[in-house]
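Values in this text are rule-based calculations from the coordinates and carry no lab data. Computed from a prediction, not measured in an experiment: that's the story for all the values here. Cβ atoms are built from the backbone, for glycine too; each structure is taken alone.
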Structure 1
Amino acid sequence: MSRLLSKDFLSGVMFIAFGLGALYLGRNLQMGTTVRMGPGYVPHMLAYIMMSLGGIVAVFALFSSSAERTEAPKWKPITMVTVGIFCFAFLFERAGLLPALVVLVLIASLGGEEFKITEVIGAMVVLSILSVLVFKVGLGMNISVLYGVW
């Protein structure tokens, strides 16, 4: 039973679940062929690759005899990163890129062992500058940096 709660096994199951979710969400996209790819070809192939890798990781975790692999996962980091991603997705269109990034970094950093506000603020500033430079300036994407401002 402890092998079913190991980090590696749960990671493999997570990859399989994400792959199945991608297949479900892309079920209405046309596959096409290798020569003439449809809009669903790459998402389907990536989902199959992800599920295959997840299966390999899960099987190796079941048959591995390492003592480290029987350690139960730490739920706080997993939970805080997931909550941060959901908050980012919720705030991105409503508040803009910068507020969504600030909230994501703040919430995700609360899941770590050590929380240093200076490091978190530094990460917020660097990620915000890089994101604006890459997505808004470099790629010219039509996203709002601050909703209603820019």
Structure 2
Amino acid sequence: MDLLLEERATVGMVSFSQSLDNVATVLAHPAIMIGSDSIGLSEGVGPKHGKPHPRMYGTFPRVLGEYARDRGLFSLETAVRKMTGMPAERLRFKDRGLLRPGYAADIAVFDPATVKDAATFQDPHHYAAGIPYVVVNGAVVVDGGRMHPAGTGRVLTPR
């Protein structure tokens, strides 16, 4: 409690409670969507503080690189659907999750051969490899692997 008071409740912890084999079994089920409950500690470019769970940087690249490409639990197309269209549909986001006219232009361009999470528990502040471009609401925020925050993202609520 003293630590929480001293740090104004900005304390997190990483615990180990899942077997990776169990995670793989669950992820492979056709009804399972993929998201992350990670909370970012800081924004923008430059040095970062704290030691967040590596999923803050690597949830989606891990799914693409390890679970789809390397382990072959599902196709890359299925991985993308589990992380985009399925959650958007379930959360009733009518203009997200698919590449269609009139939908938000939220796009991550990745190289299927090299996409990989680089964050570790010891050194979590690393962007993934193999994702040279990211577009948020039509603005390029990662260009050639370099971050260019555009401030075009926003909090979404189900409709």
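What the table below lists for this structure:
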item	result
For helix-only ellipticity at 222 nm (-39500 (n - 2.57) for each DSSP H run of 4 or more, over all residues; to 500) computed as -20500, the structure of 1, 2 it came from	1
Structures 1, 2, by FRET efficiency 1/(1 + (r/R0)^6) of positions 22 and 134 (r between Cβ atoms, R0 = 30 Å, to 0.05): label with the highest value	1
Among 1, 2, structure where distance in nm of label points 7 Å out along Cα→Cβ at positions 102 and 126 as derived comes to 4.4	2
Comparison of 1, 2 by Kirkwood radius over Cα pairs in Å - largest value held by	1
Mean count of other Cβ atoms within 10 Å over residues 6-13 - highest-scoring structure of 1, 2	1
